Structures are given as C-alpha cells and as structure tokens.
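Rule-based calculations on the coordinates, nothing more; no lab input. Only a predicted model underlies this, so the values are computations on that prediction, with no experimental measurement involved. Cβ atoms are built from the backbone, for glycine too; each structure is taken alone.
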Structure I
Amino acid sequence: MGYAPDEQLDNDDLIREKYQGIRPAPGYPACPEHTEKGPLWELMNVEETIGMSLTSSYAMWPGASVSGWYFSHPESRYFAVAQIQEDQLNDYAARRGWDKLEAEKWLGPNING
C-alpha cells in the first residue's frame, strides 16, 4: 500500500527511498502542523488497529512510529511551507475552527514576524 503497482522493492530500496512518489507527514516541512495526525488516527482507527497512540502534543507512541500521506504519482515532489503571513494564519485558524492563539501554538515556527 502506498507504492506504485509495478514497484517491487526490497528493504534496502525502501530505506534508500527508491520508491516512486513522496511520503510527506504532519510535523515535517511540507505539513508543519502536527494536529493533522488526529484525523488520520480517527479515519484509520489506528490506536485500536495497531496500538499506536498520540500524546497531547501529537507525538506518536511508541517512539519509533511513523505516519504520513503516501503519494505514488510519478510527478509528486516534496515542498516546504516556509514563513506564513498573518492573513494566512488567520485564514488557517478560521478553516480549522480555531482562535488565532491556537493556530499560533501549532504553527509558531512558521509565522513570519
């Protein structure tokens, strides 16, 4: 799952990221906001299915756990969310149903100014 249908990868290929596509994850440069893990956990019933859990700060337990969105499209490319402006922060907060302080809490390193 998460790999192109014609890919036959061994463990070394996976470690060397020889697969087609990208694997962005909440908390990394393309998706810096960690609370996006919450909907993944709910959608996939993660805790009940495989026993991984999230702390109140959205760290994953056990510590060696990984999660993300897997895109096998051949033209997928990584990108990074850099500094965002106040209007972008306000828009994100509104779309998440948060007040500005909550958005600042989760996006602090990405706020310009």
Structure II
Amino acid sequence: MVAFGVRNFENLQKGLVEINRVLKKGGKFMVLEFSNPSTFPVKQVYKFYSTKILPWWGGLLSKDKAAYTYLPESVAAFPEGQSFVNELNQAGFKIERVWKQTFGVATIYFATK
C-alpha cells in the first residue's frame, strides 16, 4: 500500500513497473492518493482551500510555505481517475476496484498483479 506518495514518484511508470516486479503473482497493490473533486460546490471549496488557506496556514505553522504550495500543484499534475488506471494497466496491474473518498478529495485504487 502507498498512501499519498505515488504522485511524488520521479517517474510514475517506472515506479509502478518496479512495484509490479517485486510483487508475487496474485499480489495486491493499493494506492490512496489525493484527487480533485468534480462536483459543485466541493470542487470550488477544495480548490480555494488547497490553493489559498492550506499554503498560508501550513507556511505559518511549519515555516515552509513552499511545501504547502507544492501539495496542490502535485495533486493537480497527478493523473487521477481513468488516467491513473491506464498507468496501472500499462505497468501490468489488473484493476480490481477504484473508489472515491471524502467527496472526491482522495481516491483508492486497488489492483492485483
């Protein structure tokens, strides 16, 4: 299982292929990753929160605003939904289930080798 880390892989496809390589046949792989909500008003509230409030509060509390500016940028750049399913398939995984969590703020991808 990888939670909130796959979007930080330097090379997503290479990382997924390596995970597939080390899993035994029939092995299970689960990814929990941020995604972008698509329904009104969650989409608008989440975008405002992640680009305005989170960097400000995170920067204030941690003294590292860049880390909290990077988070929404990395989430926006990550291939979510069917695009990520395609990446998993290309790496040799069989998709068992995909389900959105917390109004679409995160998504769980469950696959097998």
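State the single structure among I, II that was used to calculate helix-only ellipticity at 222 nm (-39500 (n - 2.57) for each DSSP H run of 4 or more, over all residues; to 500), giving -8500. Source structure: I. Which structure, out of I, II, was mean count of other Cβ atoms within 10 Å over residues 10-17 derived from, given a value of 14.0? The correct label is II.
I have 2, 10, 17, 18, 18, 18, 10, 5, 2, 0 for P(r) over Cα pairs in 5 Å bins from 0, in percent, calculated from one of the structures I, II. Which structure is it? Answer by label: I. The maximum of relative contact order in percent (Cα under 8 Å, 6 or more apart) over structures I, II, that is, the highest value, falls on II.
By the measure distance in nm of label points 7 Å out along Cα→Cβ at positions 82 and 98, tell me the structure among I, II with the highest figure.
Working: I: 2.2; II: 0.8.
Evaluating distance in nm of label points 7 Å out along Cα→Cβ at positions 82 and 98 on every structure, the highest lands on I.
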